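Every number in this text was worked out from the coordinates using simple rules, so none of it is lab data. Since we're looking at a predicted model, the values are computed, not measured. Cβ atoms are built from the backbone, for glycine too; each structure is taken alone.
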Structure I
Amino acid sequence: MTDDYIESSPIVQTTHGKVQGKLLKGIYEDPFYAFDGIPYAVPPLGTLRFKEPHDLKPWHGVRDCSKPLDKCLQVSSLTKLVEGSEDCLYLNVSVKTLLGDPMPVMVYIHGGAFKGGDSSRRAWGPDYLMKENVVYVSIGHRLGPLGFLSFEDPTLEVPGNAGLKDIVLALQWIKANAANFNGDPDRITIFGHSSGSLLVQLLLASPRTEGLFHKAILLAGVSMEMNPLPQMEYRLAKHLGYEGENVDSQVLEFLLKADPHLLVSADFFTPLEKSQGFSMPFRPTIESYPTPNAVLLAEPIDLQRTSWSNRIPIILGANSGEGLTIMNFLKLNPSWLKPFQQNPERVLPWTLRSRCDPGQRRQLGQALIRHFCQVHGHELTLDHANALVDLYTHAFVHAIDRLVQSRLTYGQAPTYVYRFDFDSPDFNFYRTRFMGKEQRGVTHVDELGYIFVLPATFKLDKSRPEYTAICRMVDMFVQFAATSDPNGSLTKPLVEWKPVIRFGRRMVLNISEELKCIPQPEMPKLKFFNRLFEMAGVPLF
C-alpha cells in the first residue's frame, strides 16, 4: 500500500463533530476509506414522526463510523419481514484518498418504490467507483408512510415529502462537509435509480435545492406528474383499527401512537386495486400549503419549465428491456393477464389513467394494446407476452423522453441520453434472480451490477466483457462528475457521446459489449405515446 493508506482508522472533523472511519479493500483489492452511519439529522422519533427533519446538535468526542447502521424501516422485498429502524437519518461516505487535490463528489439516492431499499454498502458497494478519484456518499431517508404521508391541515405541520426533505438536509450537510473528506463542494453530482431517480428529478425541479448540487444522473425513473391517490392516510389508520372520522388531526394523533412495524407493513389495497396495478400508497406529493422548507408546491412538469436546473448538465436513460419485469408476474401467475383482458386501460401510463374519464381511458388503452399487440384487449394471450414487454418498455422510456423534451425546450445545458443494453448470461442479477437463466434481456435494475458491488456480485476475470463494461460505466460517470463531460480517456477513443439536440435524430449512447451512438430505437413507437397524450389533452412537457 502507498503512504496514502498508513492510517487504518482515519478521523475526520465534520461540522457536527469528529467521525472515525475504516480502511477497506474493494472486490479487486483497491483500498479506500469508508465512514458509515454518519448522522445528519435528529432521529425522527416520537412527536417528530412524519415531520420534516431537524438539524443535529454537534456531538463531543469521536463517533465510531466503521460499520453500516440499520436501513430505514420497511418490509423486506426478499424476506417479506419488517426490517430496519425508524432512527435512520444517516449517510455513508467512501473516499479513495484523503490526500491530494479535491475530488468530485457523487451522491447516491437508492431506489425501492419509495417504500424499501438500503443506502449502505451492504446493498450497493462503491468498490468500482473507488478505483477512481471520487468521494461517494449515500443517503438514508425515510420511506413509506414515515417518509411520504401528508395532511392538508397546516396546524399539524405534516405537509408531506419528509423523505425528500431528509435528502435536502443531507445535501446541505454534504456541501458543508465535502472538503473535510477531500471532496470539492463545487462539484457535487447527485444520482439515483428507479424511485431514487424520480427523487433526483424532483430535486432538479424544486426551487429549494439550487446550489446544493451541480449535475445529475437519472437511472431509469422519471414522472412529470405526481398522480396522488386519495385518502391514503385515513385508509391506513382505519386498517390499523382507527374508528373515527376522516379528520386530519385525529387521524394523525392515531398514527403517531401506532406501532411503526404495523405502519410500514399495512397492506390495505383491495384485490381489485391490486389487479389495477396499485402498489405505492405513499410517495412524493405536491405540498398543499407553503412552508419555509417546502420542496414541491407544483407539478414537476410545471416547475421544470423555469427550473434553475435547466442550467446544469444531466445524464439520463434506461435499460433496453425495462418492461421485462412483467415476465416475472406472468411466470408466477398465468391468470395475471385477465385484468388486462377486462380493463385495457391497465396498460396506460398513470398520468393518462388519472386524467381521463372511464370511456376515454378504455379507448386509449385499447388503442395502445392494438398498436403493440395487434389484437383487441380481450384477445390477449400468453403469446402476446413479448409484445406487452415491448409496450411497458416503451411506456417507461416515454416518461424519460418527456423530461428530455422539456430540457431541450427550456434548458441551456447538455442532456446526455444512454440506453443500457448489456445482456450478460450471468451478470444481470435482477433478471437471473427473478426470471431464471433461460430468460435473456436487460431488465430494470440490471445496470446497477455494472456500477456497484451487489450481494450477488462475484469477482470477474478481467478478460470478460462485463469487466470492461464496468470500467467504462464508472469512467463515464466519474468523468461527468469531474468535468461535466462523460467522455473520458477510456471511452473517448471508442465513441464520442454527444448531448441530444432539439431538432434532427435523437442519438443515444447504446451501452453493450460495444459502445455506440445510435438513433434511439424506441423513437418510432414513442411517437404513438405522444399522440395518446395529445388525444387526452395532457401536455407532454
Structure II
Amino acid sequence: MYSCHIAASNVSGHVIFSPTNIYGKSILLQGAVENLLERSAYIQLLDGSVVLLDEGAKALVLSTLREMSGSALRCLGFAYKEDLADFATYDGEEHPAHKYLLDPAYYSSIESNLIFCGFVGLRDPPREEVHKAIEDCRAAGIRVMVITGDNKETAEAICREIGVFGPSENISSKSFAGKEFMALPDRKKILRQTGGLLFSRAEPKHKQEIVRLLKEDGEVVAMTGDGVNDAPALKLADIGIAMGITGTEVAKEASDMVLADDNFSTIVSAVGEGRSIYNNMKAFIRYMISSNIGEVASIFLTSALGIPEGLIPVQLLWVNLVTDGPPATALGFNPPDKDIMKKPPRRSDDSLITPWILFRYMVIGLYVGIATVGIFIIWYTHGSFLGIDLASDGHTLVSYSQLSNWGQCPSWEGFNVSSFTAGARTFNFDENPCDYFQGGKIKATTLSLSVLVSIEMFNSLNALSEDGSLLSMPPWVNPWLLLAMSVSFGLHFLILYVPFLTQIFGIVPLSFNEWLLVVAVAFPVVLIDEVLKFVGRCLTARARKQLGKRKEE
C-alpha cells in the first residue's frame, strides 16, 4: 500500500497520483463510465495487455453498461494513465506542475489518453418503506422529483422500482439528462407535469436551476442532499434537508433540517406530523373564536331584545379563564385525521381562516348566543319546555312583551309575582314585584350559564376535526379532551353546589330535570356542525373534481 495525493476532477470523480515505486508513477481515475470512455484511448484486456480502444470495444462496453444499469446497478468506471508528461516527477505541492491541478482548464489535458480498465456495478437496494412513502406523497399531492448524478438507465430502473414511475409507464417526457433538460426552451412546462420527474447526470448548476424554476412557479420546494455539490440547491430551496449520517458538513450547514436516519420515509412522516400540528392549531383557534363569538352574541342579543342581563361579568370571566381553558389546551393533543395524507397541500399564501370556515364560526357562535339567551327567556315565559317542567319551583310566568319591557314595570297596574324557591333560598317580591326581573333572575341566569358551559364543551368535540365527522373521529380518539371536559364540568359543578361559591357567582343549584333541559338545548351545536362539515366535504369534493377536469384539459 502507498499513500496518495488526491485532487478533484471535473469529469471522472477523482485523480490519484501514486508515488514512485517499482512500477513507476501513474494517474488512477474513477467515475462515470461514459465520461471515462470519452477520455480513454486504450483499453486493458483480461490478460493485462493494453490495446487501442476502437469503436467496437466502446460499443461493447456501453452495451454491457446499459444492461447493468437497466438492472438498477450503479456503475463506476476505472482508468489509469502512465504517460504523465509534466507530472512524471511529481512529488507534492512544491512541484512546478502542481499549479495545473488548481486550474480546471487543464483537467481535460491531464485526463486524456487514458487506459480504460473496467467498471463495476454496485447494488444499493432501496429501503422497504420507500415505496409506501412515495405512494403517501402522491396521495398527499406532493410531487417527487429525483435529481441524481447516476446514469440515466440506472436512475430510471431505480425510479420504477421505488414507485416514482409505473412498471410500464412511458417516461420519455419525464426523464431527462441534466444537460438535455437545460437545453429545452420550455423547462417550466416540463416541471408543471403531473406525476414524478427524473433528472439524471445532474450537475450542481442543474439542481440549482430546477429549484429556482419551481420556486418561480409558486411551488414550495423541499430539497434533499448529502454532498458538497448539493449545497447551493439546498440553500436555495424553501426547505433544505441534509443527510445526518452520510451528509457532509457543508450540506448540513446549508440546510434547514438534518435528517438523523437518512430515511426518505421519515420526511413523509414529518409532513404528516406538520399537517397535524397545523390542524391542531386551527382547532384551537376554531374553538376559541366560535366560543367567543357565542358569548358576544349572547350579550348583543340581550341588549337588542331588551331583556335583563342573562350573565354577569364574573360569570363570563369564569367561563373565559377557567372553563374554556382545559378543552382548548387538550385540542393540541388531537390525533391526525385519518385522511390527513390524502388532502392536497395548501399554498404558502393560503389564509388561516377561509370564508367558509368564518361562516361556520358565525353560525355556531350565533347558535351559542341564541341558546344562552333563549333558555333565559324560556324560564320566564314557559312553564315547561321539551316536556320538562320548569315551574315546579313556583316562579311566576310572564309574557315575552313584559320581559322585553321590564324597565316599564313600575307603570304596570296590578302586576304581582309569587314567591318561589331556588336551591335553599326563597325569594319574596311582595314589597317590590318589579325586582322579580333583577333579584329573581338567579335561576334563569344559572340556566344560561350552564347552557353556555355545556354548549362550549360540546363545541370542543366539533373541533376534533375541521371537516371530519364525529362518526369517523369519535371523542375518545383524544382522551385528553375527554379529561379536560370532565375538569371543566367539575369546576362548573363546584361553583353550582358549594354554597359560598354560589353566593360569589350569583347562581343556584339545578335539579336533574333542569340539567336535562340544559343538555337538550346545548347538544344541537354538535348536529349543526355535523351538517356544516358535510356541506364542506361536498364543496371540497366538487372543487377537487373541477380542478381535476381543468388539469386534464
>> Of the structures labelled I, II, one was used to calculate helix-only ellipticity at 222 nm (-39500 (n - 2.57) for each DSSP H run of 4 or more, over all residues; to 500), giving -9500. Name it.
In response: I
>> One of I, II was used to compute distance in nm of label points 7 Å out along Cα→Cβ at positions 468 and 484, and the result was 3.2. Which label is that?
In response: I
> A value of -0.41 was derived for log10 I(q)/I(0) by the Debye sum over Cα atoms at q = 0.05 Å⁻¹; which structure in I, II was it taken from?
Replying inline: II
>> If you rank structures I, II by relative contact order in percent (Cα under 8 Å, 6 or more apart), which sits at the top with the largest value?
In response: I
>> Computing FRET efficiency 1/(1 + (r/R0)^6) of positions 412 and 500 (r between Cβ atoms, R0 = 35 Å, to 0.05) for each of I, II, which one ends up highest?
In response: I
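Work out distance in nm of label points 7 Å out along Cα→Cβ at positions 180 and 196 for each of structures I, II, then name the structure with the largest result. Don't skip to the answer; put the middle values down first.
On the way: I: 2.3; II: 1.7.
Going through I, II one by one, distance in nm of label points 7 Å out along Cα→Cβ at positions 180 and 196 is largest in I.
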